[in-house]
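Enquirer: Read through the structures below before going on.
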Structure I
Amino acid sequence: MSEGSILLADWTTPFGLPPFDKISDTDFAPAFATAMTRHLAEIAAIASDPTAPTFANTIDALERAGHAFGQVGGVFWNLAGADSNDARQHVERDVSPRMAAHFNEITSNAALFARVDTLFRARATLDLTPEQLRVLERTHLGFVRSGAALATTEKARMGEIQQRLATLGTQFSQNVLADEKAFELPLPTEADRAGLPASLLDAAAETARARGSSASHVITLSRSLIEPFLTFSTRRDLREIAFKAWVKRGENGGATDNRALVAEILALRTERARLLGYSTFADFKLDDTMAKTPARVRALLETVWAPAKARAERERTRLAQLAANDGSNIAIEPWDWRYYSERVRAADYGLDEAEIKQYLAIDQVIAAAFATAQKLFGLSFKEHLGLALYHPDVRAFEVTDKTGRHVGLFLGDYFARASKRSGAWMSAFRRQEKLRGPVHPIIVNVCNFAKPAAGAPALLSMDDARTLFHEFGHGLHGLMSNVTYPSLAGTAVARDFVELPSQLYEHWLGTREVLSEYACHHATGAPMPASLLDKINAARTFNQGFATVEFLASAIVDIDFHSATGADRDPMARQSATLARIGMPREIVMRHATPHFSHVFSGDGYSSGYYSYLWSEVLDADAFAAFEETGNVFDPVTAERLARFVYSAGGVRDEDAAYQAFRGRAPKVEGLLKKRGLV
């Protein structure tokens, strides 16, 4: 078998999984080359078809084209994020600009665009189904936004920009990963480990073992290690070291410094937008979202900023009072906030994060997520052992509906490792569609929870558990997809709508119905005491000033960057100016500082769009209220509407129309402010 051919074959593996045990890193480059060649041949056949354009010979054909390319990419890009190595990073650097050139060649094909444009202009006469009309409109818009309607010289420049942006985004991401891999804080003595709970000590010991460290315990920049360390460590000097390393990712000088890359990315994005007739990149990017304009984004962010900042200032005062009562003559610094915040939570609410974690073993949280999906949507999950997966930590679950029909395969990759980029995300090895027959999705959730020592339970914080529910909400969006056309499947919706299914799903974790059944002590099996449930509910909005301010600061910097009309020679100066303008509290930093803001600079998925989490939060707070109004958080009638118009609908209709079809009206912002405790 020639190199790469295994990636191009029709797989006969269980559930059509990629044959991970047979794929070699040397397969990717030749497989990409062959797949690109095949795809371009398919495109050429469509563009040169001598018959008049029809929906079948143009749009259907475009949707079918590139199957091999999607199959290769579905494997590679998932592995590049979740289990990278030097060989895969080399392929990533090589393939990223080639892919940009590949798609530019397709969208700049004048004959192909002419066929699409002809159909678009005649769309009212074509007797299309609503889904066919939607895919035609989205296809045409995609071509136009990629530069298909530009003059020849401008098309060529657009192609150059896209290729360079692909190269820069890949380098940005790899630089952040390199900085994360390079840092470790050894904790060799009892004094170094002062204040740390047993679960964190177990995770730090396992991390030291996995990294081959000479120290018995190690803290890395994985969020599931660094945040609890900052929360519990009594060693202020070590908290400062760890915190500064965390916020300086991508900003350490040398080969992994991202600041120059950011300046070039911003300049190229502005040029791209102007080629397409927009004043700024934000104007371009937001034109195809629910928000539509930077002004509407700013209005939402400013509505929330003032009450969030005021609440954060009250929280800061309380932290300072507690520190003074302890006899600590200090000014609260960013590396102090989590530590003293946890102390305040214990004092004011009687809550101890370490105690809560005893009831949140990962298997129980997974079971809770699955049970919620069963109660809402009738789905069942059966784990399959012995499948060849891409890493020993990955777990596989077959998903079936209430009739027993196969829905898809769900993969869970939950634990941090040096080969995995930070954060948490959902992706697909294969998307649902019906055009090529019933194609069932293979969906993966990737997280970075601290891995325990062998034999020890993996205990999650409440934030970790919310992350698991959040990503599983995205996973359901992919698994429940029920559309014909692959370009509309699953999460193929506007960026400021895509977080609705995930953020909405988080709500069920916090319900008494879920916690009382699934929050059980990992050792005794005893359910979480009602008194502890009451404390958790009472503290539901605790520290929300801090959480909202750190998020909003990143969102505002993002929109400021991309609303600029000129080149930013020093993006860090603009970041500083923005934070000064909004009065950023000194004791809080951006959730994602610019040099490691991967949402925005590893690609342009969330560029001008980090606000979308907040926009979607308006929707999710309002949507969950629809269940609460019935008196049953699992109300079957409301759940059926949610499944039909949100989770299974993909991008078959305009997002505003989809939400109103579910809710019966437009969303109200009051639900967001109440959820965050800002009113």
Structure II
Amino acid sequence: MDTLHESHFPHTPRPMTDQIDTLLTEQRSFSPDASFQEAALGAADLYAAASTDRLAFWADQARALDWITPWKEVLNWTLPHARWFDGGQLIVAANCLVRLLHGPRRQKAAIMWDGEPVDRRVYTYWDLAREVGRAANALKTLGVTKGDRVAIYLPMIPEAAIAMLACARIGAIHSVVFGGFSAESLRDRINDAEAVALITADGGYRRGQVVPLKRFADEAVVGCPSIRDVIVVRRVGGGEGGASETFASMTEGRDHWWHRLLEHASADCPPEPMEAEDILFILYTSGTTGAPKGIVHTTGGYLTHTTATTKYVFDLKDEDVFWCTADVGWVTGHSYVVYGPLAHGATIVMYEGAPDWPDRDRFWSMVATHGVTVFYTAPTAIRAFMKWGPSYPAKHDLSTLRLLGTVGEPINPEAWIWYHEQIGKERCPIVDTWWQTETGGIMITPLPGVTTTKPGSATKPFPGIEAELVDAQGRPMAGGGGFLTITSPWPGMLRTIWGDDQRYQETYWSRFPGRYFAGDGAKLDEDGYWWILGRVDDVMNVAGHRIGSMEVESALVDHPSVAEAAVVGKAHDLKGQAIAAFVILKEGQTASPSLRDDLRDHVVGKIGAIAKPEDIFFCGDLPKTRSGKIMRRLLKDIAEGRTLGDTTTLADPAVVSRLKEMYGEE
């Protein structure tokens, strides 16, 4: 075990401070691209308008939508409950489809979809509107009405977006459950929402294998008394017999084939007008403790927020081909695959499978094939691309790309630089966005053409968003590391937790009274730029210093041999906690004691001796949720030699088992 001189770590740890120590500095910056001058002029006006009158700014954004009845009040705010555009009526499906059918966009591609086995479908806006109308009428024939909850458990296929929009068209509340979740997770979400119908598929494809979704659905609904009907999309089979029958055993009276329901359904389905505060969807997010939380998003404010951010963050133009790689089972897929882009009449790309199937260049092949211009993905994916090396994107013509984005977690500066150089070819601005399931849409982000970017920084709040850094006592901070809070309501904000408003108030509004806080640490630099430090639950207390995991991980990823890293604090008799690092090496690199020592020294050089990892574990993969987030609590269990906690939400539970076998006895 390595030890440091006692001048670095006193024998008695200091009391915890009110701040998070910020140790890593990033000096590189990139000026706005001159080719985004048009976007720059509009964005400058946005900041000025929002600064002058925030509510008038959001009202202007809402007017970009088609409203049946104008609102009576922009905002009714009784802490912690907001009502945006109260009294207004609108139709989400009409804003995303119908208003686009009376001009040149009628025959424009709305969805360009690739299945993992290289099958392909294209839906024009005309096609999509007809399919949504037929699906909406099919739901109505089964007795689904306004306010009913419909669970959607599908692979990443066009029917997922169609089902969401069909629910919106008749006023039903959709609850999308990611197709990688287990039967138990699906059952919990169905029961909490008391869904009356479930839309699933016979199966889906993932890395060349069929995921038997209908089998999981059947297992789930055995314990779901509210479910009356199960609708099954034929994805992996050729019909009710043959391959489909292998994966989909149909229960008479309860189960219905999607294609049969839609076969004779009319495409003309009169839409259900919705009040601005009517619920559009429930989306469940797992808490660190307790049952999953059903995040409630309503209609007018959510669509306003996603439409505005889609337009300005991505500088979206009519000729763009927009690919957000998220699954619709996550909020990113709701906001920036379905609702935001379709409300703009954009052409979106959807993909069913894994980025490394049948080879590690699948994403770049699709970018070249579809002429993708705006690409939005997660740092987890970017670090995987780094690990695989630049030869894969180099095989393909990526010259159509003009803007890149990241979402899901803080991006390490070196991953940002790799993305900039290898994918953007040093000519594409990068919008590094911070937001959450609860916020509904992007909150902190650069705007292309306006913002000087810094690798690893989400830069500044979107116009109309008011964020403030506070210390542990809730006192505002002008700089340094602390806690990210939102000080005023915004249109896309969650309204409550389904069925548990008390939990909503306690979870998001009690830690810092009068402020929204969902658990992220951050720092502000001398330019007022925001740097997200990750979940405060992941902050390590090393000899009285509170160190964010993101900074140490970024220092490790800065090493030329490292593709990805995750660090946790492990119990230590002297320091309180010591740092344990789990490291994935790039292709062609080999783990060794000398490399371990070199990595420790590298962290010391980048940050200082206080952040030197006590343990470094080399591994082939990290335990991640199905949305790509690293589950550091499981790494902490391994580092401390404890029994592993719950692994049911992992994308690959075998990862932690392998790590436990390798390092559990150390």
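Enquirer: Taking distance in nm of label points 7 Å out along Cα→Cβ at positions 38 and 590 as the criterion, which structure among I, II has the greatest value?
Expert: Going through I, II one by one, distance in nm of label points 7 Å out along Cα→Cβ at positions 38 and 590 is largest in II.
Enquirer: When FRET efficiency 1/(1 + (r/R0)^6) of positions 206 and 598 (r between Cβ atoms, R0 = 35 Å, to 0.05) is calculated for each of the structures I, II, which structure yields the highest value?
Expert: Largest one: structure I.
Enquirer: Okay, moving on. Consider the structures I, II: one of them gives -8000 for helix-only ellipticity at 222 nm (-39500 (n - 2.57) for each DSSP H run of 4 or more, over all residues; to 500) as calculated from the coordinates. Say which.
Expert: II
Enquirer: With distance in nm of label points 7 Å out along Cα→Cβ at positions 190 and 502 coming out at 2.9, pick the structure among I, II it was computed from.
Expert: Going label by label, the one that fits is II.
Enquirer: Additional query: Out of I, II, which one gives 0.20 for FRET efficiency 1/(1 + (r/R0)^6) of positions 270 and 566 (r between Cβ atoms, R0 = 41 Å, to 0.05) as computed from the coordinates?
Expert: Traced to structure II.
Read the figures in this text as sums done on the coordinates, not as results from a lab. The model shown is predicted, which means the values in this text are computed figures rather than measured ones. Cβ atoms are built from the backbone, for glycine too; each structure is taken alone.
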